[in-house]
Structure I
């Protein structure tokens with residue numbers, strides 16, 4: 001089953017009652033919309049006299065049309081009911097559209113959270129943002145205008161054709177043939193529109209990704225005076241988007257203009273048929289009703305013909321969403337990780353974004369449980385990459401990581417991360433305030449413990465440098481100094497009290513006054529935790545380590561020394 005069909009099937013099952021009610025209100029509104037122009041024949045009959053046996057007026061009870069006053073009361077009642085039913089139908093369709101967008105939005109974001117981080121690091125995140133705007137609107141229109149409204153419009157057209165066939169089968173057949181030819185022409189044009197839409201969306205997505213990447217690196221552009229060349233790159237992509245957009249609007253405008261023109265052309269053919277052919281069965285009153293029915297149908301026909309454009313644009317968005325939903329993501333149905341002691345084994349571990357570029361290769365290493373181990377490696381080694389592999393953020397492209405004998409690729413990684421936490425600039429702060437940034441649950445009852453840990457971490461710091469729980473930190477802690485961000489990373493990790501702790505460059509950026517606080521808190525935690533420090537250079541003067549392992553490029557890990565307990 002395709003992703004689009006699966007999404008729609010689930011939605012229809014969970015919203016069956018509202019869908020049926022919306023169609024019901026739409027059907028009643030359509031019936032009254034058709035009855036209003038037909039009933040005008042009764043008005044002419046009462047006001048000017050005429051053929052009381054007009055075919056389409058036989059449904060009108062004599063008591064309703066006994067005189068003009070009675071007719072007008074009935075007419076006003078039909079207008080009021082039609083207004084109520086039309087409101088209910090539009091409101092129901094609107095609610096369904098919002099529910100549909102909500103369902104896809106939540107499913108999309110939930111999947112994006114599980115997509116392997118390597119995908120974002122390789123492709124950037126900007127191009128994924130468009131799925132929440134243009135594509136989301138297109139799939140919402142696919143449901144509301146392309147399915148719900150189109151279905152109701154088809155019912156109304158069918159009812160109108162049946163009423164017209166009752167008046168004159170020959171004329172109705174001529175009209176149906178004209179509608180069919182118009183539909184075929186519009187369909188062919190929409191095939192071209194679909195290709196133009198796909199190119200336009202792709203170009204817009206690339207431009208959004210470009211802007212996102214450059215804005216995140218705005219400080220670099222300023223520092224190296226790169227604004228002008230980057231602006232020229234932007235203009236080039238903007239020109240391409242403009243070209244695709246112009247082609248899209250050329251085709252779309254042609255379809256938009258042709259539809260009413262072709263509809264009126266069909267009316268002209270019908271009138272010519274009535275004029276040239278005898279025996280159509282249309283008297284003056286019935287002809288008036290026929291023409292009024294046709295005019296009433298014009299907005300409905302326009303929507304129905306444009307539905308194909310809605311489908312094509314919706315299909316483009318569904319394909320993009322389906323592609324995104326099929327990206328490699330962490331699996332939910334795997335067995336949970338079960339913590340025992342915290343022993344970590346790396347067997348022939350390797351990772352790269354592609355086969356040609358490998359960041360790590362054939363790494364074999366054992367990290368003992370309940371020990372403080374230092375992994376020392378040169379700056380170009382890939383310590384942050386190794387940290388993300390250990391946390392299950394990246395997935396090995398070769399080899400495996402075993403924790404307590406369990407392959408991380410074969411367990412639910414959420415359950416693994418309940419036992420491990422990382423301190424690194426590669427894991428930015430998230431939240432508006434200090435408390436939100438360091439507390440997982442953010443519940444008020446957690447504030448006291450958060451305040452205690454923060455106080456210990458900041459002990460000895462000058463008062464002007466200390467943070468309180470309610471201080472605003474800005475996006476990803478941009479309002480804080482590098483040292484303050486590092487302190488909050490420690491606070492976030494220590495609050496979790498998880499049995500495995502990974503720390504990337506543990507002392508980098510920390511204020512001198514805070515380093516002893518960190519060392520003391522780490523030593524308190526070495527008794528019952530597995531702690532791994534990843535550093536560029538190691539000096540054991542500031543912290544006692546059980547084992548130090550030198551990681552060298554193109555070389556096996558070398559243990560410098562081991563301390564046995």
Structure II
């Protein structure tokens with residue numbers, strides 16, 4: 001019996017949160033605090049899936065008296081594309097909301113991390129997300145695990161009124177009618193193997209675009225994290241303690257203070273890696289700091305232990321792993337700090353939303369992006385709750401949205417969708433054409449992706465779990481096309497976006513590149529609107 005033949009699970013709630021990472025759980029908590037009934041649906045098991053659950057986490061915690069200076073520094077790194085309103089709200093929300101959680105389950109930074117991060121609590125990702133799941137359930141929100149969403153629902157007036165999907169373990173359809181929806185499904189790493197990112201396939205980006213939302217900053221989606229060669233442990237912070245050498249042992253020039261920003265120092269390392277093998281040794285630490293590094297990033301050192309390497313004394317080969325829009329800044333454009341997408345009834349939070357207002361053309365790396373999940377999730381959840389509670393009733397959804405990857409019929413086996421993913425990865429994962437771009441390589445990649453999209457539209461997706469695989473492939477392909485369109489349109493080098501044929505920064509292009517549409521993406525430029533200067 002197929003999911004279409006079984007009775008689907010039908011649920012009605014005030015606020016539907018799609019996702020299960022930090023932004024989703026903060027959204028659920030905020031919506032419950034506003035008095036709304038909440039349903040959270042996660043592709044995996046909320047609290048264990050995603051990039052945060054597999055890592056250590058710090059947050060951008062800035063005392064009020066230091067916020068002006070912190071905003072100015074973030075604006076400098078962001079190449080003038082940040083928004084003071086978002087910066088201020090992110091710092092304020094994370095300062096007030098996150099610290100009680102960290103104090104309950106975290107531990108103080110010591111040694112090297114205290115020198116780098118100052119007075120703050122560190123939290124292991126699995127512990128953090130376990131606690132967030134506990135808080136969501138204790139607040140009275142309902143959680144559906146292993147329930148990937150396939151598309152949004154709209155009423156006859158164009159309002160987003162819920163979503164539909166598949167209960168993976170039961171192979172059964174579900175649909176949820178809601179007064180407000182928050183998309184917090186994470187970013188897209190194109191299945192590069194980056195730690196914890198297997199579920200991050202850009203699902204929320206595709207769902208938002210299908211109902212008319214715009215994407216912004218997709219050209220800033222080519223962040224490559226450092227990792228021991230052959231591993232996925234891209235712990236960027238501890239790599240700041242390394243000395244880098246080429247195959248002959250010559251030191252590769254780089255500025256360790258810029259590694260997190262991936263502007264000057266990271267570019268030098270990437271160019272060295274393209275020229276041949278690149279090696280690192282974590283020798284910029286004191287013996288006392290080494291114990292702290294091991295204790296506070298324990299999973300990172302399991303790789304070295306298994307390889308029989310002492311990374312503080314022996315050099316090891318390193319490579320780069322694409323982290324895409326997760327550590328990049330591209331995502332769904334939001335029109336105000338609440339995360340409203342411009343589509344009635346729909347908000348975006350976390351890595352699903354563009355982080356340009358916070359980090360501009362650079363990367364939010366770990367701490368700023370983590371604080372963004374707290375702030376954007378909380379503000380989106382509160383706004384969605386207010387919207388839902390403003391009316392006692394709302395019309396039932398008239399139609400589902402999203403046809404890419406969910407057309408009727410059955411595939412013969414699984415290979416067609418694997419072919420789509422292979423094509424996306426062949427275009428998006430290699431470092432040379434994506435970290436250092438040109439019109440020729442971008443256009444060639446886009447032609448290949450466009451041809452695959454036309455083929456995808458003809459592929460039947462099957463039912464149930466087959467549709468989940470098909471939608472993930474469709475979402476990755478859609479995200480790749482938006483990245484290429486946006487990168488072609490920005491004919492300058494700014495932040496993460498580097499054009500070999502346009503190596504300089506053009507002040508006339510200090511604005512945002514938007515991309516609309518799914519089948520036929522359209523690029524639009526808008527100026528960077530600054531409500532007040534960052535001083």
Structure III
């Protein structure tokens with residue numbers, strides 16, 4: 001599993017803008033509204049110029065101002081002052097109305113775009129092999145979906161819209177300022193490349209620091225998840241203080257990482273502030289000298305000064321956005337790295353549909369390893385006729401559970417093939433193939449929802465009557481009815497409101513309801529007492545009837561249900577023997593697949 005790679009800025013922009021393609025119309029509208037900000041900002045200082053030059057002073061209105069709608073034809077000072085005040089209120093209202101529309105469209109577009117990107121990340125993560133999640137951990141993937149995915153919003157909206165708007169504002173104000181006093185405009189022109197150079201230099205440093213900070217944040221969150229998920233073990237060993245200390249240590253590393261980011265951003269802001277202050281002081285000196293020399297009027301100077309102040313805003317925005325954008329670039333690296341992880345199990349373009357399998361299953365010289373160094377299965381061959389139950393026994397780590405994982409195509413063999421109804425598993429559509437299986441695991445997986453919804457997980461459209469019938473078949477109906485809300489009772493996180501035996505019977509009910517032709521049982525009774533085991537075995541006997549079943553177990557009591565028993569040792573098929581159920585019925589053909 002490779003570490004997170006760093007993508008170039010053009011690559012990040014290209015790929016994130018491609019992800020945002022469905023929202024280009026929204027983004028274009030947002031950009032148009034943002035560009036209206038520039039002319040509004042150009043007009044807002046105008047009432048001040050009118051007041052200073054034509055109300056307090058005696059300078060006539062320029063032809064451009066005189067053409068404005070609503071300008072008084074009789075240029076009395078009182079009427080002109082009232083007009084200037086009304087113009088100020090109108091321009092301010094339009095500016096704030098435009099800001100409201102921008103904020104509403106920004107929120108809508110950003111949230112929709114972010115939801116779509118998060119959904120894509122989740123879907124891709126579900127397609128990745130289990131080995132990826134074993135290495136990365138659930139917390140890291142969760143952090144990338146919840147936090148890092150926001151990079152698309154930060155870059156596409158927070159990056160594009162403000163920078164384009166600022167660029168247009170700078171150009172417009174420079175043009176107007178140059179028309180009044182070209183020397184003052186030159187000061188702003190000289191400031192721009194200096195700030196761009198500083199931004200480029202500091203940006204690379206901030207991005208590296210953000211990458212480190214995000215890795216540390218994800219690491220600290222993994223401690224929280226492990227501690228809370230294993231709370232019973234933590235309490236049993238009185239390890240609360242130890243876990244708290246472990247979290248504090250990891251989190252403090254994250255604090256140091258954020259302090260490095262804050263220091264770098266602060267130093268950048270300090271340097272930018274000094275450069276802008278020097279430029280502002282120079283403009284103030286030259287502007288006052290020009291007023292004293294009669295080159296421009298006081299009103300012109302105040303207008304230019306207001307524009308210069310507006311120019312500083314976009315230039316400062318470049319600095320303020322630098323840390324956010326570089327943090328977004330680091331997050332984009334992490335999300336794009338997930339999307340570039342390739343699933344190990346692929347579906348052929350011309351894959352065969354599989355509505356309902358018959359259940360004839362065979363392994364033909366199947367070898368598999370999780371890593372290149374250690375083979376897990378070595379040239380395994382056997383056949384299970386439809387409707388028969390194969391028990392798989394062997395020492396821990398022999399490869400029993402791997403066989404079940406290969407049958408459901410969680411992994412593909414390194415060599416050999418697995419055949420279902422005469423076709424290699426890789427020939428079938430992946431979703432169709434997995435729909436042929438019901439699974440009951442050693443540690444049943446339940447979701448924090450109602451009992452009915454957990455039973456119907458494999459068939460969400462099932463009626464309540466079908467759900468109850470499945471529960472009765474699994475010997476679960478009685479304890480469900482005794483619960484306060486019956487089938488509407490919530491089972492809690494991972495089903496912790498129920499006992500181990502109750503959770504296992506719900507898993508059996510789920511398998512009964514799905515009614516798939518193939519069944520995987522992985523140590524279904526290892527975590528229950530003898531009385532509960534007898535209840536579960538009774539239900540299992542009904543469940544396996546007519547289904548091709550792989551039963552992974554250490555319990556000899558379960559082997560009575562098997563037609564064949566396969567012994568796996570050190571990744572090899574050590575022995576094949578007829579099971580007790582086959583001895584009680586007509587013999588079936590088992591053994592090595594030819």
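Bear in mind that the values in this text are calculations on the coordinates, not laboratory data. Computed from a prediction, not measured in an experiment: that's the story for all the values here. Cβ atoms are built from the backbone, for glycine too; each structure is taken alone.
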Computed 7.8 for distance in nm of label points 7 Å out along Cα→Cβ at positions 302 and 470 - originating structure among I, II, III: III
Here distance in nm of label points 7 Å out along Cα→Cβ at positions 78 and 246 has been calculated and equals 8.2, so which of I, II, III was it run on? III
